[in-house]
Structures are given as C-alpha cells and as structure tokens.
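What follows is calculated from the coordinates using simple rules that are stated; it is not laboratory data. Note that this is a predicted model, so its numbers are computed, not measured. Cβ atoms are built from the backbone, for glycine too; each structure is taken alone.
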Structure 1
Amino acid sequence: MTKKNNQNDNSGSFIEHLTELRSRLVKSFIFLIFLFIICYFFSTDIYRFLVQPYADAVLDKNLDRRLIFTALHEAFLTYLKVAFFAAFFISSPFFLTQLWKFIAPGLYKNEKQALLPYLAATPTLFILGGCIVYYLIMPLAIKFFLGFETIAEPGVIAIQLEAKVNEYLSLIMRLIFAFGISFQLPVILSLLARVGLIDSKYLRERRKYFVVIIFAIAAILTPPDPITQIGLALPLLLLYELSILTVKIIEKKEDA
C-alpha cells in the first residue's frame, strides 16, 4: 500500500512539474506575441536601424545607392521578419527568467549561486556578439563587397550593387544570431567543466583541434567571404582562451 502511495505521489509530482513547465512556456509565448505586435508598429524604425551600416558605408563612398524589393509581398514579409527578430531578441531574458524560476526550486543554495553567473553571461555574450556584427563586421563586409563595383567606360558596362531589402536584412539578422549563439562558447565549456566532462588540461591539449573546428563553424555560419569568416573565428579563438582561464578558476575553487 505504501509503495503504491509513493508511486502515486511521484506521478502527481511529475504531472505538477509538467503543468508548471507548460504554464511558463505559455507565458513566454504570450509575451513573445505581445512584443511582436508592439515591434511591428515600430518595424520601420527597427528596419532603419538595421540598414544603417549599409547606409553609412554607401555615404562614406559618396555613392547613390538604394535597397530594392522585387515581389509585391517582399517588403511586408520583411517587416514581419524584422518585428519577430526584435521581439525574440527582447523576450530572451524573460524566457531565461521563466526557465530559472522553473529549475531554481529544485537546486541547493550553492547550485543556485553557481548558475546565476551563467544566466547573466548568456544574454550579455549574445548582445556582445550582435554588437560586433553591427558595428564592426557588417561595415567592413559591405565595403569589401562594394569594392567589386566597376564604373561605366567606353565598351564596358558598369557593375553596381542593387541590394534587395529581404536579402540584406536576412544576412544581418542571420549574422547577429550566428555570432550571438557562437559567443556562448565560454558558458558551454564552463558548464561542461562544472559537471566534470572537461578540464583546463583537456582544453589546452586539444587547442589545435578546436582551432580547426572554430574555423569550420565560422565557414558554415557566415557567407563565403573572408571578412565575416575571420571576424567570427578570431573572437571565438579569444573566447576559447578565456574559457581555459575560466575553467582553471573553477578548478581552483573546487579544490579549495
């Protein structure tokens, strides 16, 4: 009888956890939709902000350029995409907070203190990656691509960039997500070190393999040009070295 009661208690507890998880996911989804509606009303301003690196690069070269769309629905879908991108970006801390509230009751005090820095580091590193794309990588990449233009000469047809709205915004949003996610490398390696899967010695001895993996990831996540690929690979190499130092600090604390 006691065994049956224990099984019922465990089943009830499991269902309660699933119910709470569903509730927090629903809250996050509703918050995302709410932000999406708000961001859509400001989609023009968000669009101008994302296009600014292209505008600055064009103005620096005193060029008369424009962004075009070639389908009737392309501009409308682009604004929807921009609104969803902004809503997802803004709602990420809320989602992490809901996730923390779900797992925190089952953690000990020392475990909570160990995880809190990661909750703060995750959005910080994501924003850092996005800022590097917006303020450094995109301006350099745009100037690089504009360098392939040629002016009209006798017997030579001019080659000019006529960038599409959808393609440009898809590129910059994809790069922001790629850099933001890739910049989670120190968080991932530090968590793996805390659970005992890796240590600083392991990371140091396999540095050359990680260098190859980092450049391969950069080649996959970015367009086929050297600016964006190197622009992603170099920060990841620095973050990898930082991860080694972080893991070493974790090991010293655990030994103490």
Structure 2
Amino acid sequence: MANWSDPQSTAAPFGAATGARSAAYDAGLRSYMLRVYNYMASGVLLTGLVALAFAWGGRSSPAAQVFTNAGPLAWIIQLAPLGFVFAMSFGLRKMSESTLQMLFWAFAVSMGLSLSLWLLLYTGTSVAGAFFAAASGFAGLSLYGYTTKRDLTAWGSFLIVGLVGLIVASIVNVFLHSGPLGLVISMVGVLIFAGLTAYDTQRTKSMYYQVAGTAAEGRVVIMAALNLYLDFINMFLFILQLFGNRR
C-alpha cells in the first residue's frame, strides 16, 4: 500500500511531468536547429546556383565581362554582401522577421554574383573538391559544437581577435602580393573558421533557451543561419586558395 504521507510517493508523477517538459524542450530545440540548418543550406544552394549561372560560359560569361573590366559594377558586386551583413546585424532589433528573411535571400544572391569570380579563376575540379572538403569539415565541427559538454565561450574572444588579425593581414597582402604570406593567411583562415563553426553552433544552441516561443525566435534563426553560412563559405574559400588549381 502506498504511503500517501511519504513525500516520495509523489516522485513518479513529478518525474513524469519533468520528463514531459524535457522532451518538449528537446523537440523544440531540434526543430529550432533544423530551421537554422535549412536556412543555411538553402542559402548556400542559392548562392551556388547564382554563381554557376553568372559564370556560365567561361570567358564569354556575364561574370567575365563584369570582372574583366573591373569597373564600378564589379566593385558593387564584391562589396554588396558586406552591406547586407551590416544591414542585417545592425537592424536586427528593428526589422521584422519577413524583412530579415528577404535580406538573407538577397545576401545569398549577392554572394553568388561575387563568388562567380572564383569559378572563373579556379578549375571546376578544384572548386568541387574544396566544396566537399569544407562541407565535411563543417558537418563534423558543427556536430562537435552541438554535442560537446565543453563550454566554448572562451573561444569567442580568441577567434574574433584572430579574425581581425586575418583581415588586416589580408589587406596588407593586397599590396605586398606575397605568396608565402598568402599561404599562411589561408592556413590560419581555415583554422579560424573551423573554430568559429563549432563556437557558433554551440552559441546558436544556447540561444534557444532565451528565445524559445518568443517573437525574436524567427529572427535569431535567420541570423544564426547567416553566421554559419559565413563560417562555411569562408572555410571553403580558404581551402580553395590552399589546394585549388587556377585555370
């Protein structure tokens, strides 16, 4: 006979309720992360299709005409993705989810136009190899960031400092045209964005607790997808520079 005065007699019902809440949280987290990855993968796919279409035809392609002349349009195409990133980042709190979503797709298209230049510079085999290497690395690192119990917060400051240094070195090398420095930049770039992939995945996962069920959830999903998109694309480009063969 159950002892109704024993507090432990209520342990099973309470545990069941806790388990139900935990199961609901886990299901919500999986749905949230799936939305992030779907956005990110769709953005990469859209970028790839636009890049292929713009570079189709090689030297007679629209991309070749634009980048060969190196006129204002070429600069606009190259700088447009950065403009979209700044607009989304600084306007996050003021924009609606639909506006942010529209900017994300516009960003993916602008990145496709910009990356079409790389399809002209490198062989198709090199591009495909770098893409699959980046995809494999991204999948493994993102899985690590999602499943690890280690707190990767400390990585953030270190990686951001490294990223700033990488940008400065890249700008300097534009004027120096140093092959060895370019090689070092590419190797460090792969390492930095590999670390950012794991870090951003864990940060995206931890954000769910703060935004679950709120109006901000949809906007956070899009920005998280943007961060992971940038990690993947940059890792792909640095791998391509390291191992790719130019035409």
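Across the set 1, 2, relative contact order in percent (Cα under 8 Å, 6 or more apart) reaches its highest value in structure 2. Quick check on the output: -27000 is helix-only ellipticity at 222 nm (-39500 (n - 2.57) for each DSSP H run of 4 or more, over all residues; to 500), derived from one of 1, 2. Which one produced it? Considering all the candidates, the number was obtained from 1. One of 1, 2 was used to compute mean count of other Cβ atoms within 10 Å over residues 166-173, and the answer was 18.2. Which one was it? Only one of 1, 2 returns 18.2 for mean count of other Cβ atoms within 10 Å over residues 166-173, namely 1.
Hey, FRET efficiency 1/(1 + (r/R0)^6) of positions 86 and 206 (r between Cβ atoms, R0 = 41 Å, to 0.05) derived from one of 1, 2 reads 0.95; which structure? The value was obtained from structure 2.
For distance in nm of label points 7 Å out along Cα→Cβ at positions 46 and 118, which of 1, 2 scores largest? Checked 1, 2; max of distance in nm of label points 7 Å out along Cα→Cβ at positions 46 and 118 sits with 1. With FRET efficiency 1/(1 + (r/R0)^6) of positions 134 and 214 (r between Cβ atoms, R0 = 25 Å, to 0.05) coming out at 0.70, pick the structure among 1, 2 it was computed from. Working through the options, I get structure 1.
For which of the structures 1, 2 does the calculation of mean count of other Cβ atoms within 10 Å over residues 38-45 return 18.8? Of the options listed, only 2 reproduces it.
Source structure of the calculated read-out (Cα extents along the principal axes in Å, 94, 47, 24) within 1, 2: 1.
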